[in-house]
Structure P
Amino acid sequence: MTGDLEFEFRGEGRHLVEVFLYQPGGDRNRFFILEVEGQAEDKRATYATPQFSLVGWVGKGQKFRIRSAGEKYVVAAVRWTPADTFERVHIPRLVKRGRVLLASPFLPDGTRRLPYFVEQVFTRLHRSSNRDVSREGLLGEMRLVYWRLAEAAQESDFILLSELLAKGLKQMPEDTLFRQMASGACRGQNQPRMAERIPAMFPCEQVNPVPWAVDLPPMPPGAPAWAVAQRMLSARLEKLTTWWVEKRQRENGELGGGWG
């Protein structure tokens with residue numbers, strides 16, 4: 001079908017609704033949006049992978065709508081899960097799955113795991129009523145879009161990342177991992193175009209950079225300023241490369257070294 005599609009939820013209580021869609025090909029810079037009572041709950045770009053899902057919370061009598069990008073698509077399934085069941089049964093499994101996916105983004109044969117599956121997990125974690133789980137989900141979504149953007153620089157991902165960063169700034173402005181990703185995006189750390197596009201859509205000046213201290217012995221009296229500066233830079237570079245070569249990230253997801 002084409003165009004928008006509207007549903008009305010008639011179940012009792014609060015439920016997580018999941019709409020599974022199939023859309024072959026399409027413009028990578030257009031979106032499908034799930035709205036509940038006129039408010040956007042989820043947004044997905046029409047990427048080359050033909051299958052994706054939209055999720056959001058609905059209650060009895062509420063209408064939810066799929067807003068399409070004008071492309072042909074198929075609704076493969078619509079699933080709804082009571083809030084209690086989602087939190088009690090599904091969330092623990094999704095948390096474990098998400099951590100496995102982040103810890104091992106590649107399969108044993110070296111093939112990268114499909115971002116589609118990673119995105120599904122963290123999108124659902126972000127919808128949890130548990131604050132810590134929701135934080136983990138939002139950070140997971142940010143990381144996926146950040147690195148996808150670093151590789152492909154699609155316009156739709158600039159939009160998605162800026163929106164996710166805005167949520168992070170509102171919900172956890174002092175979170176170390178959020179600050180690392182936000183400052184990295186604002187400075188174009190891994191994709192030069194980020195430095196052009198992200199500051200135009202996100203208030204980079206409101207993010208506190210992550211300080212990166214390097215412990216060095218006291219400098220001898222009279223040491224030339226240029227030599228002191230070079231010593232500090234060498235120590236910082238050594239610490240950075242050691243982290244990225246040997247560990248890359250800590251168990252809690254923070255990047256080794258920080259963005260400084």
Structure Q
Amino acid sequence: MNHPDLIAHHEALANHTLYNKIRSLDELKVFMETHVFAVWDFMSLLKRLQKDITCVELPWRPSPYPKETVRLINEIVLGEESDKDLEGKACDHFTLYLHAMNDVGADPSRLLSFMSDLNYEQWCTKAEHDFVKFNIDLSLHGKIHEVAAAFFFGREKLIPDMFTSILGDLSKNLDQKAQESFPNMRYYLARHIEIDGGEHSHAASDCLQSLCGNDEKKWEEARAAGVQSLKLRSALWDEVEKKIVSKS
């Protein structure tokens with residue numbers, strides 16, 4: 001689906017002015033302390049897809065979905081939940097991001113506290129609240145093709161372009177000493193550019209195609225979910241950019 005709304009929001013996020021505002025480790029910390037919320041809620045979208053498309057119940061039964069779609073979802077789960085870290089050890093991407101935060105002294109406590117009680121008002125900013133609540137509510141209650149659309153348009157298709165911009169601006173704006181202080185963040189970004197720019201993005205696209213088929217109503221609902229996901233990400237980045245500018 002190449003709807004003008006999806007293209008416009010995608011391109012705006014791929015080139016958001018926030019990325020060029022990250023010119024110090026302190027500004028990188030500000031970014032990471034909000035971005036970690038998106039790293040975390042990503043897995044709820046993926047796990048909903050796995051729950052509905054594959055079989056995770058007992059007794060096991062074959063999935064009614066196409067075998068290729070089942071395989072694609074399981075491959076994405078494997079890559080996100082059981083990848084390798086910098087030392088070649090098994091590691092999920094959320095834990096890898098926490099390692100990256102630790103490298104630069106970013107504080108994950110708001111997100112970790114939120115995970116324990118899901119109290120949006122106490123732990124989340126306005127944009128964090130809106131972004132995370134949309135994704136969690138969609139994961140819990142949305143139609144499966146809407147979840148797949150938010151996952152594809154708002155994550156797998158977007159992330160390679162977005163992270164390429166972030167990594168490029170970090171390389172341009174921070175000195176060599178600063179760049180050497182966040183090896184896990186550099187690895188996290190590069191790893192997602194690699195896998196989401198290739199196999200995962202294609203898998204998510206094929207999954208969405210399989211779920212919507214030739215049903216125009218499903219495609220329209222998928223488009224709406226994708227656009228909303230991108231809009232809320234844009235609002236999240238706008239908020240982080242304002243924080244950084246206000247501190248400079």
Structure R
Amino acid sequence: MSICFFAFNRACAGFLHFLGFKEKRNRNYLGSCMVSVVHCSLVSFITYEELSSRDWSFYGTHGARFDLSAPNTPTGTACLLFCSAFMIADQLFMLIWCPEETLFLLHHVATLLYMGSCLYLQAGDLSVALCIFLGEITNPINNFYAITDCLNNEKVGKLLEGLHYIATWSLFLALSLVRLVYSPYAVCWVLFKAYMLEAQGSPIPLIFRMLWVSLPVAVVIASYLFVKGLLADIQSGKTTTFAKSKK
């Protein structure tokens with residue numbers, strides 16, 4: 001499946017070249033965004049349905065079926081495989097064409113470690129579903145942010161710099177609310193409580209519980225650094241790559 005994601009990425013970039021997009025970087029980023037839109041749309045829906053069917057509540061009052069150490073369900077396993085395939089393909093893409101995207105590369109490594117360990121143990125898919133859902137629901141805005149930047153670099157339209165400024169504000173607010181306000185409680189604390197303080201975590205080996213508790217914290221820290229960068233761009237008034245390149 002990773003091959004399919006990677007081939008789709010390259011096909012999108014090739015199609016953009018056919019349409020006349022001049023900059024190779026823009027074609028690569030836009031191709032990646034097209035694949036990401038497909039992935040995040042599908043995986044957000046699947047993980048939300050899986051969470052809801054297992055008594056997850058947005059407000060934290062989870063039901064009796066919300067067992068973070070339970071064996072993986074068929075849907076949970078399928079979601080892990082689907083998301084892992086995308087992450088492997090996207091990681092390969094960034095290593096070749098976008099090696100400067102350090103935060104995203106580290107994020108993908110952390111995500112693959114988490115999902116791979118859940119597949120190995122055949123348990124913990126619910127915790128991954130929670131992380132994936134809260135991670136992917138902001139991705140449409142992130143793609144809007146990236147797409148408007150690339151189109152502005154190509155000078156496709158006069159209003160794109162303004163649209164990208166709106167996208168930057170939107171992404172700043174979305175990530176601040178989901179990653180920095182809600183996730184520390186809804187993900188980090190919920191996982192720490194279940195895996196380190198309660199009996200339900202005991203079937204999972206300690207080394208894996210420590211990994212599953214620490215990786216979401218690392219993602220929150222990385223998100224803080226990214227949000228801090230967005231705020232600096234907003235304050236400077238230069239949010240696009242083209243504007244930043246001007247002296």
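Each reported figure results from applying straightforward, stated rules to the coordinates on display, with no laboratory input. Since the structure is predicted, the reported quantities are computational estimates derived from the model, not experimental observations. Cβ atoms are built from the backbone, for glycine too; each structure is taken alone.
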Requested in this report: For Rg and Dmax of the Cα atoms in Å, the calculated result is 17.8, 57, so let me know which of P, Q, R that is.
Outcome: Q
Query raised in the report: P, Q, R: which one has mean count of other Cβ atoms within 10 Å over residues 34-41, as calculated, at 18.5?
Result: R
Query - With distance in nm of label points 7 Å out along Cα→Cβ at positions 98 and 146 derived as 1.5, matching label from P, Q, R - result: P
Requested in this report: Assuming 22 is relative contact order in percent (Cα under 8 Å, 6 or more apart) as calculated from a single structure, say which of P, Q, R it is.
Outcome: R
Query - Source structure (of P, Q, R) for P(r) over Cα pairs in 10 Å bins from 0, in percent, for residues 2-89 alone, computed value 18, 50, 26, 7 - result: P
